[in-house]
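Structures given as C-alpha cells follow.
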Structure 1
Amino acid sequence: MMISQEEREKLLSAQQGEMDGVETYLTLAKVVQNKTDAETFKKLAADEGRHAAVFRKYTGETLKAKKGQAIAAVLAYRILGKKLAYPIIAHFEYSAISGYEKMVKDYPEVETVKNDEKRHGNILKSLAKNDDDNTIALWPFILGVIVVLRLFGRRR
C-alpha cells in the first residue's frame, strides 16, 4: 500500500500518541494510591501498546514514548486529585476519536482503536467517580499559599 507523506505523518502522529499513552498509564499506575486505579491503568497501557502496534504496521517505524504527557498527567493527579485529573485525561481519549474516524476507511483496523479510545474515556470518568481514594488534591493548599502571599505582600 502506497502512503502519501501527509498520510504517513498522520499515522506516525497517531502511533506516537499511543506510545505516549502507554508511558502515561504506566507512570500513573506507579503513582496512584488506589490499587484498582493502578490495575486499570496497566490494562489501559496494554491497550495503548496494541494501538501503537496497529499504526506501526502501516508506518514500519519503531517509536519511543515521550515523557511529557506522562509528567503532565502525574502533575494533574497530584495537584488536582483524581476527581479533576481523570476527566481531563478522558478528554484526550475522546478527542482522538474524530481523528481516528477519518482513518477508518483506509485503515479498517483503526476502528478497534477508535472504539477503545471511547471505552478508555468512559473508564476514566467512571474511576473519577469512585470515592474510595484518599488522594488529597494540592490545589486548595496552593491556592491558600497564593492568597497568604498576596495578603502579606500588600502589607509592605
Structure 2
Amino acid sequence: MATGYSYYALSGVDTFVDTNIFIYAQDASHPKKREQALDLLQRLSSQGRILISTQVLQEFAGVATRKLKLSLPETHALLDELAKLPVCTIDASTVKDAVTIHFAHQLSYFDSQVVACAAQNGCTYLYSEDMANGQTIKGVTIVNPFTDTVE
C-alpha cells in the first residue's frame, strides 16, 4: 500500500522485521544473537506487531538453504511459520521508493526496499542488523537489537 493509511498500521502492526533477525533465530553458530532474536520475535509476535515482506521470505529461503543448510522440509516448515505473519507485497511503487531511498541515504538497494516497504505500511520501527542503529528514514526508525552483542 503506497499511500494513505495502511491496513497494517491500523491493525497495530508497527514493526518491520528484516531477514537477518529471523536467520539469527535459527543460527546455532551465534548463540547470543540467537537468544536475542528469539526473545525479540516472541515479544513482538505476542503483541501482534510484526510485518514482513515477500523480500524477507525470499531472502530467508535463500539463506536457510545455503548458509544454514536446512533441509527442504525444514525450510518449508519455517516459511509456513513466517507466512502466518502479515506479509506485504513489493510492488512498482515500493521499487520506486526504494530507488529514491537508495540515492538519498546511500543504503544498498535491497536495504532501501525494506525501508520503503516498512514506510509504505505505516511501520514506526525496523529491526535489522544491516543499517545504522537509530537512523530514521521516512518516519521509520532503524533498531539494531544486537548493538551490545559481543561474540
Structure 3
Amino acid sequence: MHQPIDSDTSFFLLLDIGRLIRTEFEYKVSDAALGITPGEARTLANIARFGPLSQNELADISGFGAMSVTRVLGNLEKAGLVCRNTNPNDRRVRMVEVTEKATPLLTELAGIGDEVRIITRGGMSTKNWRAFESMLKIVRDNHLTAYRARRAMEIGPD
C-alpha cells in the first residue's frame, strides 16, 4: 500500500534547501569560469574554513570518497592553490592547506556565496534571518556531536 510522505517536514526541507543551495552555487561557479570545477571550489572552501586538514578529514567533511579527494587535491595542488605537508605528529598523515595563491579565488568564491545567500534569504527580515541562522547552527552542532561520538566509538580507546 502507498504510504504518503510529508515532504514539508524539517528533515526533507533541510535536504531540499541544501540541494538547491548547492545547485545554485555550482551553477554560479561554473558560470564564473574561475578555472576550477564546482567540486574543486567546494573542496578549496572547506580547506580554507577548516584547514589544515588531513586528507581523511577532508573526505569526511566534503562527502567525497578518498579517491575523489585525492584527485581533486591533485588538481588544486597542480594549480598552486593548496599544498600537502607531512603532519609533524604523524609522518604517515598528509595535511592539506590553502596557499597564498588561493586568496583571490577564495574572495571570488565568497562573493558567489554572498549571491547565493541573497537568493536564500529572499525578503526575510534581518531579525528572522539571524534567528534562522542561529537555529541552523544548533542543528549543525547536534549533528557534529553525534558524528564525533560515532567516530570515537569506531576508533576506540587509545
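Details
- Which of 1, 2, 3 yields 5.5 [mean projected area of the Cα convex hull in nm², for residues 30-101 alone, calculated]: 1
- Given 13.3 for mean projected area of the Cα convex hull in nm², calculated: source structure among 1, 2, 3: 3
- Computed -15000 for helix-only ellipticity at 222 nm (-39500 (n - 2.57) for each DSSP H run of 4 or more, over all residues; to 500) - originating structure among 1, 2, 3: 2
- A value of 29 for relative contact order in percent (Cα under 8 Å, 6 or more apart), calculated from one of 1, 2, 3, originates in structure 2.
Every number in this text was worked out from the coordinates using simple rules, so none of it is lab data. Predicted model only: the values in this text are computed from it and were never measured.
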